[in-house]
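Nothing in this text is a laboratory measurement; each read-out follows from the coordinates by a stated rule. Because the structure is predicted, anything quoted here is derived from the model rather than measured. Cβ atoms are built from the backbone, for glycine too; each structure is taken alone.
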Structure P
């Protein structure tokens with residue numbers, strides 16, 4: 001597992017170069033997690049960012065995704081990108097998975113941020129994806145940024161078999177929310193007994209950590225806030241469990 005806390009702007013070529021640099025830290029079979037909007041930039045400052053996104057060349061985005069898909073296959077790794085794009089007259093905020101076998105996966109953000117509502121098209125599915133590991137296919141659930149605040153979405157993914165949560169984040173907020181977001185990352189892991197891998201953008205205004213949290217709530221890795229850093233972490237998915245989910249089913253009578 002590679003956790004990439006990297007800078008994100010509205011230049012696809014610059015973001016592409018940054019992501020290619022991240023891949024040099026990965027080994028065959030790794031899952032690489034980058035921030036929300038890592039390829040295109042995303043909405044942080046409302047209307048001003050919409051205008052920046054509007055200048056994005058759709059062809060440039062397609063070419064960059066194709067280039068990274070090629071690298072994923074050549075390096076035999078599984079890369080998750082944040083992509084905001086306009087298709088059929090509507091914007092969407094997506095996590096795009098580029099797998100080492102050439103498969104492409106897409107999760108469209110269901111619970112849009114305030115600035116995104118009315119401008120972006122929300123997703124209507126919470127898919128569980130199958131991602132290959134060294135010995136088996138791993139069911140993975142993906143969430144974006146503020147969806148951290150909606151535990152029912154994470155529980156739904158766990159109930160339907162996800163054993164690993166990937167969280168592509170672009171949390172830029174007042175420093176006072178740091179402990180809140182950090183606590184939510186720990187809670188999403190512990191209440192579902194799943195690993196949470198959360199990658200935030202590197203920025204001087206970033207006040208939400210990039211973290212890997214174990215199924216028991218223990219913090220396995222935490223990157224210094226705001227700094228550009230890439231860290232490789234080995235996960236033992238055998239640590240995941242269903243005790244709490246099972247207790248909840250019994251307590252609720254289903």
Structure Q
């Protein structure tokens with residue numbers, strides 16, 4: 001398997017202890033990067049990376065502390081992959097509690113904001129960096145029964161576009177990936193009916209794989225991604241129409 005060259009890079013992957021995040025982290029490591037996992041807990045399969053920092057991406061002080069620890073150990077961060085996320089309850093808007101709504105937006109959107117805000121200044125100081133945010137096709141289409149998730153991912157898309165434009169005159173590139181269904185344990189949070197409904201929308205006829213998402217993320221994290229910024233890269237098996 002070929003890998004994009006990310007040697008001599010320090011990469012932070014939020015939500016890197018499992019699912020898509022772990023797949024991206026492994027691919028970055030295989031490409032030569034030193035990989036730091038930021039997550040709430042480190043499961044056994046995620047061992048073997050360069051460092052693990054316990055962090056709650058919804059908590060400003062926790063993110064600041066994680067950044068300090070990472071800078072102390074590695075000096076700088078070249079790549080930030082924001083993949084921490086949850087699906088949240090599958091329910092109509094009228095059945096959502098405020099606490100449920102706020103939790104999904106806090107993890108999926110505010111967490112991206114806090115991590116970007118904390119790590120971008122040192123990228124600017126060195127005029128170098130790549131940021132890859134994990135959005136979702138739900139952020140484009142708005143899945144029924146997933147209002148909080150859809151709204152949070154739409155927010156990630158807009159944040160990516162805004163930050164990409166703010167940093168366009170630098171050598172920092174900010175992009176996001178909008179997958180459709182991907183075969184990860186996160187799908188277990190969906191009901192069987194919701195999984196079947198989403199699967200039926202994919203013309204390719206299957207869920208994406210973690211490796212497919214990771215390959216795209218690693219290109220976005222490499223120097224070969226030089227002209228694209230503030231962009232949304234679909235990984236939807238043909239589901240996306242714009």
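Have a look at P, Q and say which one yields 17.1, 53 for Rg and Dmax of the Cα atoms in Å, as calculated. It traces back to P. Computing mean count of other Cβ atoms within 10 Å over residues 30-37 across structures P, Q gives 27.9 for structure P.
Have a look at P, Q and say which one yields -9000 for helix-only ellipticity at 222 nm (-39500 (n - 2.57) for each DSSP H run of 4 or more, over all residues; to 500), as calculated.
Comparing all candidates, it corresponds to P.
Ranked by volume of the Cα convex hull per residue in Å³, for residues 102-205 alone, structures P, Q are topped by P, which has the highest value.
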